[in-house]
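J.: There are structures below to look over.
Derivation of every value follows stated rules applied to the coordinates shown; laboratory data play no part. Computed from a predicted structure; not experimentally measured. Cβ atoms are built from the backbone, for glycine too; each structure is taken alone.
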Structure P
Amino acid sequence: MAVASFLLGLPGLLVLNFVLGPAAVVLALVALSRGTRRRGRALLGLALGVADLLIVVGLTVANHGVIWSFA
């Protein structure tokens, strides 16, 4: 789960960060709660997932609350 968290968080920085970010955070927290041997990878996945969510918030604020625009 730690590796999956990392692998979801990394592309989430560029695409689908509103989906991949929370998934990376959840998988990292589950891996850490189960006592994974890959603690560093889980922490990195957690950090990337949080960064994904911060990007979503930043872009939403920059666009004045509009995530998508079809115009």
Structure Q
Amino acid sequence: METRIERLESLVALQDQTIEKLSDAVFDQQRQLTDLTRQVERMAGKLREMDDVLSQSGPADLPPPHYNG
């Protein structure tokens, strides 16, 4: 009976360690996800700014006025 209790205690300790490792992994992934979300938001903002600038400058596909092609 004593051996069985020790084995159960050992298993519980191992499960506690595993849960702690998983918790740390989830925390790290959440931090990475938050960082990546911020980066995507910044990049989307820059892309919108570039799109606004390009739309204000007029069409870029028109040939220059002196072109007789």
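J.: When you work out distance in nm of label points 7 Å out along Cα→Cβ at positions 15 and 31 for each of the structures P, Q, which one comes out largest?
T.: Largest value of distance in nm of label points 7 Å out along Cα→Cβ at positions 15 and 31: Q.
J.: Here's something else I'd like to know. Taking FRET efficiency 1/(1 + (r/R0)^6) of positions 23 and 47 (r between Cβ atoms, R0 = 35 Å, to 0.05) from the coordinates of each of P, Q, which one would give 0.45?
T.: Numbers: P: 1.00; Q: 0.45.
Label of the source structure: Q.
J.: Of the structures labelled P, Q, which one yields 10.0 when mean count of other Cβ atoms within 10 Å over residues 7-14 is computed from its coordinates?
T.: Answer by label: Q.
J.: Follow-up question, since we're still on this one. Computing helix-only ellipticity at 222 nm (-39500 (n - 2.57) for each DSSP H run of 4 or more, over all residues; to 500) gives -30000 for which of P, Q?
T.: This value belongs to structure Q.
J.: Then there is this: Of the structures labelled P, Q, one was used to calculate log10 I(q)/I(0) by the Debye sum over Cα atoms at q = 0.12, 0.13, 0.15, 0.17 Å⁻¹, giving -0.65, -0.69, -0.76, -0.82. Name it. Mind dumping the intermediate values first?
T.: Numbers: P: -0.32, -0.37, -0.46, -0.55; Q: -0.65, -0.69, -0.76, -0.82.
Derived from the structure labelled Q.
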